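**Q** The next part holds the structures, each set out as C-alpha cells.
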Structure P
Amino acid sequence: METRTETPPQQRPGPTDGGSQAPPHAAETDVPKASRRRPPLWLLVVGAIVVIAILIWGVRFLSYALSHQSTDDARVDADTVTVTSKIQERVSQILVDTNQPVRKGQVIIRLDDTDERAALEQAQAALAAQQAQARAAQENVALTRADVAAQSQQGSGGVNAAQAAVQNAAAQARAAQQQAAASQAAIAQAQAQLRAAQSEVPAARAALQRATADYNRYAALVRTGDIARQQLDAQRAALAQAQSQYTGALDQVTAAQTAVAQAQARYTSAIASANAAQAGIGAQQGQLQTAQGKLTESDNPYRVSASQAQASAASAQAGSLRAQLKTAQDRLGYTVIRSPIDGVVGAKDVEIGASVAPGQSLMAIVPVTGTYITANYKETQLGNVRVGQPVDISVDAYKGVAFHGHVAAVAPASQNTFSLVPAQNATGNFVKVTQRIPVRILVDDPPPDKPLRVGMSVETSIKVK
C-alpha cells in the first residue's frame, strides 16, 4: 500500500497580505513526492542471469552462423540400381518381395526358359553334326596327302640323286676356287720376292761401279809408283767381290721372275679347273630340275588344296555354330536374374506371368551401404566450400542426434542445367534467380541403430572457416 500524506487546507490571505494571493500550485511544491518501492533482489538476479545467457547464446549462434553455411534443402541419397531384363520373356518366379534384403548374386527373378532350352538343344545338335563333318573333311585331307606322297615317292629318289650330284659338283668347284685363291696368293708372294730382288740390283750396281773406280785409280797410282802393288791387289779383290754380288742380284731377279711365271701358270690352271667345275654344277642343276619336274608332275598339289579348303570351310561353319551355341547359352542364362549388389528391394514393378521386354525396369534395389547426402546450396553460399570440409548433420527423423560428415564433391553445374527444359536467358525475358548447386556429403561413422534411409530430410551445416 502506498502511504498518502494529507496536506492542510490553504488559508486565505488576510488584509495584511497586501491584497495579493499566492498561486494555487505553490503549496504543492512543499509537499514531498511519494516514495517508489524497489523490485525484489531475486528478480534482479534472475534478470541478470537471463541477459547473460542470451548474450552467451547469441555470441555462440553468431559465431556458428559466420563460420558455417547451412541449408535445409537436403536429403539422403544412394546409387539405387534398377534391375532389368536382357530378353523378352514371361516372368515365371519372383523370389523376393518389397523391403526384403538381398545379397549380390542372389536369384531374385526367374523367367520362363522353355524356348531358350529348346534353342540351346537345337544349337548343340547342329554343332555336333557340323563337327562330325569337319572331322571327316580333315581325315579326307590326310588320305589325299598320303596318296599324293605315295605317287611322288619315285620322283623323290631322282631328285635326291640329282641334288647329291649338284652338291658334289659344288664341292669340286669350291676346291678349284680354293686352289685358284692359293695360286693367286703365290703370285703375290713371288711378285713381292721379285720386287725385293729388283730393289737389291741398284745397290749392287753402285757398289760395282765404286769398286771399279777405286781399282782404276789405284792402278794409275801403281803405274806412277805412288803406292805399292799390294794395295792394288786388295782393290782387285774388292772389285771381284762387287762383281760377284752384282751378278748374284741379277740371278735372284731372274729366279724371282721365273717363280712369278710359274705361279701365274698354276693360277691359270686353277681358274680353268674352277670354270670346268662350275660348268659341271650347271649340268647337274639341269638334271635336278628335270627330276623336280617329274616329281611335280607326279605330285599334284591341287588335290590336297581342294581337300584342305573343304576341311577349312567345315571348320569355319563349326565355329559359326559354336558362336550360336554360346548365344543360346547366354539367353538361357538371362532367364535367371540375379541381384547385382547387396541391398534392399525398394520397389517391385513386375508380377508373375507378366511379359517383360529388354531394358524394362523390374525392381529397384537400394544399397545397404554407400548412402550419402545431397545438399542443394545456393550459389551464394559456395564461395568458401571445399572438398573435405567437416559438416554437421541433423536428420529430421532423429531429433537431437548429431551426425558428422565431410564434403565429398561439389556438382559441376546447377540443378537447372540438367533439367528437361533448361532456362533460356538469351530470350530477353531474363529474371535473375539464385541457383542451387548439389553438394555431396558423406556421413562419418553413422550410428548403427540410426540407419539413414534414402529420401530422409536432413539439415546440413558446412564449416567453411
Structure Q
Amino acid sequence: MKLHRASIHTSLASTLIAAVLIAGCGGGGGEDTAPEVAPQAAHVDNIDPVKTLAATENTVQAYDVVPDEMVLNNFFADGLNNWIVGDAVLVNSTQRPGGKSLNVGWRALQRYAHNTLVPGASYTVKFRARNENSTGTTTVAMKFQIPPYNESFRTYQTTVTGTAWKDYEFQFTAPVFTKGELSILANGSRTVVDTISMKMRPAIATTESVETLSGSILPSEDYRLVFNDEFNGTALDRAKWHTRMIYNNGTTDRLHDEKQRYRDNDNHRVANGVLSLVARKVSSTDPNGINYESGMIRSDWTSRYGYYETRVKMPAGVGVWPAFWLNSDVSETGRLSWPPEIDIFEYVNNGVEDTSNMIHSNVVTMDRKPSQLFYSDPAFNPQYTYWRAPFNFSDDFHVIGAEWTPTTVTLYIDGLKIYTRAATWNYDDGKLGGPAHILLNFAVGGAWAGRHGIDDAAFPQEMQIDWVRVYQKQP
C-alpha cells in the first residue's frame, strides 16, 4: 500500500495511519494460515502471437478527425481578441507581408472549457517563433487543469531557443477531463510568435512492436495489447511517461516518509532494451534524512481494467522499496482523489521482517478494510499481504502482472496465480474513480523499508524494467 496522500494532504494523515494498521503493511509477524485454497487454475501461455502482435501495429481510432482550428485568432489578424495577455503587443510580421505577429514579454494564453477538446483525441500544436536575444527560453505549452485552483495535472510543451525563425510542434492526447489552457510564457527574452495552430490529428499510437512474447502470460487469449513500452531506444520516451507524481502540478517527488526524491539526474537509463531506475546516495546531511535520489515513471496513458504486466529485476541491498501500482488519475468530472489504488507489487527489503524473497501486493478500497480473498496460493500470507518465493527477486528478472476487473484483482508471478481478491475502483463516496495511470518507482527507506537502516554500501542501485504491457478485452 503506497498511502501516498499522507505527504500531500495532511488532513488525511490520521486516516492513512489507520489504514496502515488495518492492512498490516510492513510484513513480518507470524505465518497465518491462508484461506482454504481452491484448485489452481492453469495459466494460459499459448497466446496467439499473430493476433497479439497485430495490436501493436493498429491503434484503435475511437473518434473522427475533425480538422477545425482550435486556436482562435491564430494569425493575430483580429488584434488581441481571444488572447489573454500580459506584457504582449502586436508587431508587423516579417514572415507574412501585411500580417501581424505577437511580441511576448511575459505571457499570452487561451483557455479551453471542458469538452472544447475531445477527450481521448490526439492533437498537434504548431507555431513559428523566435527569441529576441539568445539568452531567453520561451515555453509554449498545453496544460490541463482541475478545479477549483486550476492546478495542472498534464503539461505538454516545447521550448523556443535561439533568435532565428523556426517552426516548432508538439503533440498530445487529451485526457478525459479537458479543461485547460494553451500558453506562451517568455523567460529571459521577449519572444515573437508569428502563427500558432492546434488541430486534431489521428490517434497517437500507444503500442509499439513486440519482438517476442516469451515470458508474457495472459489470463485468457481474448486480451489484446493496448499499451506498452519495450524500452528499445536510448532514452525514456517522455511522450509516454512523466517522472513525477501527478500532485502539486505534477511535481510531487516523494511520498510519506521515504528518504529519496525523484529526479532527472541520470535516474532513467535506457539501454539494451531495459529501463533502469537508478537510486544513489547524494548527501549525508539532510536534516530529514532525505539523502537519496532515484527514478520513477508515471504513464500519460490512462484506462480502467485489463491485464497489467511488467518484467522486472529488483535491486539488492537493505532499505530498497520498488513498486508497480495503479493510481486514480483525474476523472471525467475533474476530480483527483484517493483511494482507489492497486498495488500490483511492493518489493521491500528491510533485512528482517521483509526480505528479498517476498512480494507484497494489495488493494486500497473505499472502506480501507482488507478485501475478501476468493483464492490464494499457499505461500501467500493474507494478514501481511505478501507472497514468499523460493528464490530472491534481486537475482533475476521475473514477470509480475495483475488482471483487474470491475470486481476483482488477480495477481500472477511468472504465470503462477497468487491470489484473487475483491476490489472496486471507487472513491470514498462510492463514485467511480478516475481512470488509472501506471506507476513504477524505486523508493528508498522510510519506516517500512528502512526499519533496520539503509545499506549505503549497496548504492547506487538499479530497478531494471524489461517491458511494461497492458492488455484489454476487445469487443
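Every number here is computed from the coordinates shown, using simple stated rules; none is lab data. The model shown is predicted, which means the values in this text are computed figures rather than measured ones. Cβ atoms are built from the backbone, for glycine too; each structure is taken alone.
**Q** Assign the value 4.2, calculated as distance in nm of label points 7 Å out along Cα→Cβ at positions 134 and 230, to the correct structure from P, Q. Don't skip to the answer; put the middle values down first.
**A** Values: P: 12.0; Q: 4.2.
Derived from Q, not from the others.
**Q** For mean count of other Cβ atoms within 10 Å over residues 342-349, which of P, Q scores largest? Please list the in-between numbers first.
**A** Values: P: 17.2; Q: 25.2.
Biggest value here belongs to Q.
**Q** Out of P, Q, which structure matches 60 when percent of Cα pairs over 24 Å apart, for residues 318-445 alone is calculated? Provide the component values of the computation, followed by the final result.
**A** On the way: P: 60; Q: 29.
Computed on structure P.
**Q** Given a value of 9.2 for distance in nm of label points 7 Å out along Cα→Cβ at positions 286 and 454, calculated from one of P, Q, which structure does it belong to?
**A** Details: P: 9.2; Q: 0.6.
Here the read-out was taken from P.
**Q** Where is relative contact order in percent (Cα under 8 Å, 6 or more apart) largest, in which of P, Q? List each step's numbers first, then the result.
**A** Details: P: 31; Q: 19.
Across P, Q, relative contact order in percent (Cα under 8 Å, 6 or more apart) peaks for P.
**Q** -1000 is what came out when helix-only ellipticity at 222 nm (-39500 (n - 2.57) for each DSSP H run of 4 or more, over all residues; to 500) was calculated for one structure; which of P, Q is it?
**A** Values: P: -19500; Q: -1000.
Matching structure: Q.
**Q** Thinking of P, Q, which structure, once mean count of other Cβ atoms within 10 Å over residues 326-333 is computed, gives back 15.2? It would help to have the intermediate numbers written out before the result.
**A** Numbers: P: 15.2; Q: 21.4.
That value comes from structure P.
**Q** The value 43, 25, 21 for semi-axes √(5λ) of the Cα gyration tensor in Å was derived from one model only; which of P, Q is it? List each step's numbers first, then the result.
**A** Details: P: 126, 63, 18; Q: 43, 25, 21.
Derived from the structure labelled Q.
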